[in-house]
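Several structures are given next for inspection.
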Structure I
Amino acid sequence: MTAFGIPMKSAFPLLLFAWLWISVSTAMAGPPQSVAELWADFDPRQEPLDVEVVREWKEDGGVYRYVRYRIGELKGKSAWMAAFYGFPEGAAAKLPAVMHMHGGGQRAFLEEVKTYVGRGYAALSVNWGGREMENAQPGDPNTDWGAVDPTQQNVPGYNSILPGPKQFFEDREDPRNCNWYLLTLGCRRGLTFLERQPEVDPDRIGILGHSMGGNLTMYVAGTDDRVKVAAPSVGGQGYRTEPHDMLGGLAQQERIQGDVGLFTRTLGFENYAPRIHCPVMHLSGTNDFHGWMDDVYRTNALIEGQPLRYAFSPHLNHRFIPEVAVTRPLWLDHYLKGGPALPETPRSEWELKMEDGVPVFRVTPDLGSWPVSRVDIYYSVDPDPRARFWRDAEGKKNGDAWEAKLPILDPGAPLFAFANVYHTLPKAETLPHLPEIRELCLSSMLHTATPAELAAAEVKATDSPATLIDDFTRGWHDWYRLNAENKQFWQFWTRKVTDPKWRGPEGSRLAITLTMSETNTLTLIAIENEWRSYRGKKAVYVCRREITGGSEPQTLVLEASDFLNAEDEMPLKDWSQLDQLGLCARYEENRERGQRPEPANWKGEIPEFRQIEWRPDRGN
């Protein structure tokens, strides 16, 4: 192999000298002060990759390889990245390619590679976290960061630019000490690996990643114009070091070790977004803890001149519904394979100043593409994107638009609204572990109004509290369900009880009407202050009740004190700080403390829930 036209054996001292020269120059000039300066001295094509093929096999029409490539010399020691690579066997023409970046605590996904190979791509999934590769054999080489460690064995390095024995520098503060710099560097070398594969078209490369991989998707797209399309999920939003006003205090996503301003200028996603020169599809849940919804919109608004789409799964945290999941491969297909264009982002607007004092939200889908199957308009009065309950405004079609009124209890709280539009796909799609997907969900822009803006528009308090939490006439529309069809592990959750409209009145009791086919112990969970550390300590309260099986509905009536703290068994005092209500076959609240989970012992069918409501205390 050669570098700079020199045999590799002779070139290595030159490369090491170049790295040392850059380090000395940086020490003299001071740390980089911007994204441009941070990446100015890195050429992802410069050093040889020295690719190792650990193993190759063929499966279901694809060729697959367990590979390792050299990231480069870091602090005088070689760093290596392991990965899975695959491509369709016998491809007659150059292939589009995608690079997948896994999330925290995960590893390279062979299944992700197989999924995209099955769709006609060459695909690479990098193992940046260094966990043992899937189906690894004794002695197989893995990711080896050498003298540095940007993996989750060095967690403080993600929010720090301070020096340290496993950071880029040991003697000075510098943004290159942050794990994200090193991980982005290693992933950009993955692009070099892809573009050099003989079956790959280097002008058609896309990237995707989930959670921490979503962060890396934005970092890589913002530093490397070889990326032609990007699809991050539940990660990669900016303003993480900025305090956010919440009802009850301030919340901040990241506390930085070192110069906060320097970290933000060089590593804040809001400073990478303006450098992204490719189409971006952002997938998430409306209540994601890692990619705050409001800041996803704020960040991507800084991407200029590129097609953007959003797909938010209502009520979910760090996961999404099938209709959102399918947007990613279809987005990549369009820009890398010439597949059908996705519908445009739904046009949306609201009118705050109305004669009756009730704001109106209006959304107009792209009606010139795929048929519209339904439109959901959501609004909320909670500034915390992780905890807010999204009310369904039940929009009605009016001409080409859907519109809905947004009544509120208190104009002294902010107002948020967006819409989800579901389009019927031209043909059904399949993705691993999901049922056949026939619809695609695209979200409108997010609309936000402050109390001052509501006052200026003369918005009035026209809504009233409701004691009926749900009668299930719309199914589980206001809930999210985990293991929904699993008769042993089902869990159904709602944040409706955190909304002032449905918050439990003082002294009230919780009444649940249901039908249970066989006798079982139902587990109910009440969570206080989830994500709201600015308001108080998070607490999980558990109530278990044996319900007799039978065909007739029965009602379970509970006091707040029937719920006992999972840690100290102290009773719940009242409903005032409730953030979530859960109905579960079982709940493993002890798993984090290392205790064995409860045995799976549910008998018969999942209960049929008829009604959940607040009832007056016994004295009323």
Structure II
Amino acid sequence: MNKFKLSALAISLATGLSACSGDDGKNGTQGIQGPSGIDGNNAATVQVQETPVLTRLATVPTGAEVTGAFLSEEGDLFFNVQHPSDANTLTDSVNNKPYNKGTVGVLRGVNFNDLPKTIVNSPVPSTQEERQVVISALGEYEIIGQTNDTFAELGEKGLSDGLGVHYGIFSGDKIIENNAPDFNGYVSTGEGEGYLFTNWESYPGGVSRLKIKKDNMGSWSVDEAMMVNFDSVGGTAANCFGSVSPWGTPLTSEEWIVRSTVDSTTDASWNDPTDTNTDNIEALTAPDFPNPYRYGYIVEITKAITDLPTPVKHYTAGRYEHENSTVMPDRRTVYLSQDDTGGVLFKFIANAAEDLSAGTLYGAKLLQDAGSTDPATTGFDVTWVELASGDNATIEGWIAEYDGIDTSDYVEGKTSYMTLADVQAWANGDANYPSVANGGSAVTAGQPMDDRSAFLESRQAAKMKGATAEWRKLEGISINHDRALEAIDGVDAIANEDVTSAYVYIGIADLDNTLIDDEGDIQLSARVKDCGGVYRAKLEENYNLARIEPVVMGGTFRSSLTGALRCDVDQLSQPDNVIVMRDGRIIIGEDGFQENNTLWMYDPKSL
């Protein structure tokens, strides 16, 4: 493998010396050609094209998604290798470990706050060795931890149960060894040291916290390891992506809920005694039957860097398949994505800065550009539909009313939880909930109306109030805090650059189903379909979003052998999450169909 490493390094050096801004290199991938058609061997004479550039920063091993991209204030780029293939057995010379477990790592030896304008592409893996390791265009990928690592050398500060391993709250039994690290969030405690929080996406889910530090050579070590204890909030489910709030608290997203599809609210079979599959959630709540309304929220980890980090579920931000939440620099406005078919883009505005326990929830209403359907050029005007105002304590009281429901309450063909009729009555402004005979739930039948629909069945509530519920796999939402602060509040946050506009970037894994069905507010063509793309929305006064436009889309081609559509390996294939760099470039993690998914960097400055 030393020979392999040297070979890959030689390729990178040769390409770096001979190519510029995506020009053809002898060993590189096809890029932008110079004006005279000169290949990369003479690229020094080729003028750099002033067009947005998509650069392959890294590829991950076979079977894996690129997850957890997080850029620290010091310019360290963390990212994960999620659920790689068990068949990956080869190692690299940097880590001497195979990539057949969930892997948390960092690109060492490079400062992403100080990158050159042009970076050569990392190669598309072509050999067995290249396909089984992380290959990067910059620095070296260093493994910080992998599934089941105990860090035994740390003694009592290690993790005897194993990294990413989850246990039942009541039984104490091991539930799952999680192979799916997702979000990373780094909270600094000083130069070159801090706490790395990592989501572990499973049923149930969890978050690890590693105290790490960097030496003078740029290598990282772990000083302390723990899995955050979520017992006080009944555990978590499918912790997907997340963010770190401006006040330094990780926000982890529960992507799991009992399926609230486009056409129904809570699945009527949830407490069916003949079908008791509860996605391991019963292991958290035994001996009680799990209440689905206790899952599907944003969870803030307060006291994040103390001995006892404390989770708080913010019911105020709504219940749905949360992918990501991002707090704006006003420390009140939060944008949130729903990763599902027929999903909604949500906004939450807290009553007070740095306190998400009370506020108002909104859903986005989209108006598509007239006469335009191509995903690469079609934008949307946005207005915001107010759903309801609430606070955690009040909403938790509504949730508690469903705690006692179990299989004995099941009635075939009916739900024991909220119904569409309940949500519709709320949307209509009715004074009372409908009776059971009129389609209402037994829990609320005939009671005075309240706002629980907005917070417990948020998708249906938004849809019935007129918001657009047609997104398909709405993924990460990201800003660069300093750019946004300077553009909106006029704070001089970016050195040597006058930032007059800033954007929220939104990843979308594919443009399919409800986006291309010729119904409703969004009616796009199927040209991009399963390859997905990235949108952006300019931040307006008070951090409002009034317009969403495409930035970069994937591209399909038809296989001559099978006739099936495929995503071009040199373009996006199901972008999952995005982060915005200080210089305005964006980093995109891929969750696509390629054998080796890519971590991309995109430069939108000429747009």
Structure III
Amino acid sequence: MVSRTRVGPRKFVVFALVVLAVFAASAGPSQASEQAPHRRHALSLIAAPAYPATFEHFAWASPDAPKGGTANLRALGTFDTLNRYAPKGLPADGLSLVNATLMISSLDEPSTDYGLVAEWVSHPDDFSSATFGLRPEARFSDGRPVTPEDVVFSFDALKAANPRYAIYYKNVQRAEVTGPNEVRFVFDGPGNRELPQIVGGLPVLPKHFWTGRDEKGEPRGLERGAMEPPIGAGPYRIASFEAGRKIVYERVKDWWASGLPVARGQWNFDRIAHVYYRDRLPAFEGFKAGETDFWPENSAKGWATEFDFDALKRGSVKREEIPDGDIKPMQGFAFNLRRPQFQDRRVRQAFNLAFDFEWANKAMFFEQYHRSSSYFGNSELACRGLPEGVELAILDEVRSALPKEVFAAEYRNPVNATPADFRRHMGDAARLLTAAGFVVRDGVRVNAEGVRLEAEMLLVQPAFERLVLAYKAELAKLGIALTVRVVDSSQYRRRISSFDFDMIVTGFPQSHSPGNEQREFWGSIAAAQEGSRNLLGIRDPAIDKIVERLIFARDRADLVAATRALDRVLLWGHYVVPHFHSPVDRIAYWDKFGRPAVIPRFAGPQDAFLRVWWYDKQRADRMRAAEQSRR
């Protein structure tokens, strides 16, 4: 089902399902007793669910949307496994379409989720456990029923197979069968309001498949990469694939959940194909030629200069800018603190001072971007002004371990309104580097041992190379040697997983209810775990403490205060050189689709396309006839 790349697939974004069911714990304490907790059809971390138990469909889905047609999507790079849960390998795009989760996200409510495989959920007042009642009609694509034993197997096997899941489910002590269609997750303590949400997002995998043997007689296992199509309980199954080149999914015509309110009017295409291209240039040529149907554009230059082809001029291809009011997470040039040259905060700050965003935005990006200044931008979670109230109290607990600026100044990126501003910032950068022990000798910045200050920027997207080369020239003026290396997706994945890099371009997807995933982004334990999402290598007891305070927040106000404290500390740590974001989503598509009048607010453009658009045969026939008449 559809992964939410920005809202967070409930924050476990690398692993979020296309049907990402991210189940949120309730906004306040339950009125039910621990002995007989209230069964709920939905929960939210922020407010009461908007849809009652008797709702018929989500307002952003058209219940009568026709089924049929094919959606062809681009994919970049390659793939070498059909097991998306293995710790190594490059899984094919779209594999989460095959699986279903216990709960499913509402894409117009932040951090709110409804039952999918689970018909109901309950938890005691202290959030020390969560119990799910499974729908008796739930089936895997081979026709076998989904059982509580499958849920328990999924939890145990994922934790054992992949260290990322072990970290994510760290506070979940065990899963156990408590009835014919019931499963209970027992937590290691009370007070973690997000844990029901965490286990609600569990993909339910078929035990009989994953503990069996493949066609060669080899034992299967979630820890192994494999090219055998898996079985799942989701709306699609794998129809065909060409290793590394293309994968096609077909709709399960008798999908058990198709009539449920949480699924009605969704996943309407009969077939979804992901076509692989080496990089953006051939992929875009393929889109212009009609090889793919939908194009989310992330290049400002491409959007400004490349959409002048004939099919667009004729109206066969449409393009739109959709206002994006969702959370804006941090993206930037990220440092690997495991490298000795980046362990001094002053060095990292100097790198930020040397980045001239205003020039790049004007010269390269046609002034389409805004500078990012928060890890939780465009939301109430972003820090602002000086810390006060509960946020200040949280920071005071670790004051001695924090930079003094955390308490004394609001974080702001350098602004280069004029060339004189940039010269001043470069002077500040030079002074910081000297204070950190890196001095200039013969035009080269070296430390006391004569070791040059240098770094390699590892890229997988050639589109960033132009920006990095301009940045390299500015760093050279400070005596810093930056090299640029572009590698293929397989090598990039291997090097990232083993933390074999100096600097990369990366982002940190966030949701409106941050929680347990923050341990994996910033936690000391994750920093030492190969394959974790703590790419920066942060090992800071003060940050660990703030993250735990965030996870065990008592209510929404407490969560907001803890998140702002974390945001402030991360910003003043200068762990990345902040990039930028667009206030709109840019899309183009061949004019053969229909869609609801209301687009869900918290879905990425491609996620919304896959989940609620549909193939319009009459529109497609008109478009095809118009194109053929011009050939």
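A short reminder: the numbers here are calculations on the coordinates, not readings from a lab. Quick caveat: nothing in here was measured; it's all calculated off a predicted structure. Cβ atoms are built from the backbone, for glycine too; each structure is taken alone.
To which of I, II, III does the computed value 2.5 (distance in nm of label points 7 Å out along Cα→Cβ at positions 94 and 574) belong? List each step's numbers first, then the result.
Numbers: I: 6.9; II: 2.5; III: 4.6.
Label of the source structure: II.
Please state which of the structures I, II, III yields 21 when relative contact order in percent (Cα under 8 Å, 6 or more apart) is computed from it. This value belongs to structure III.
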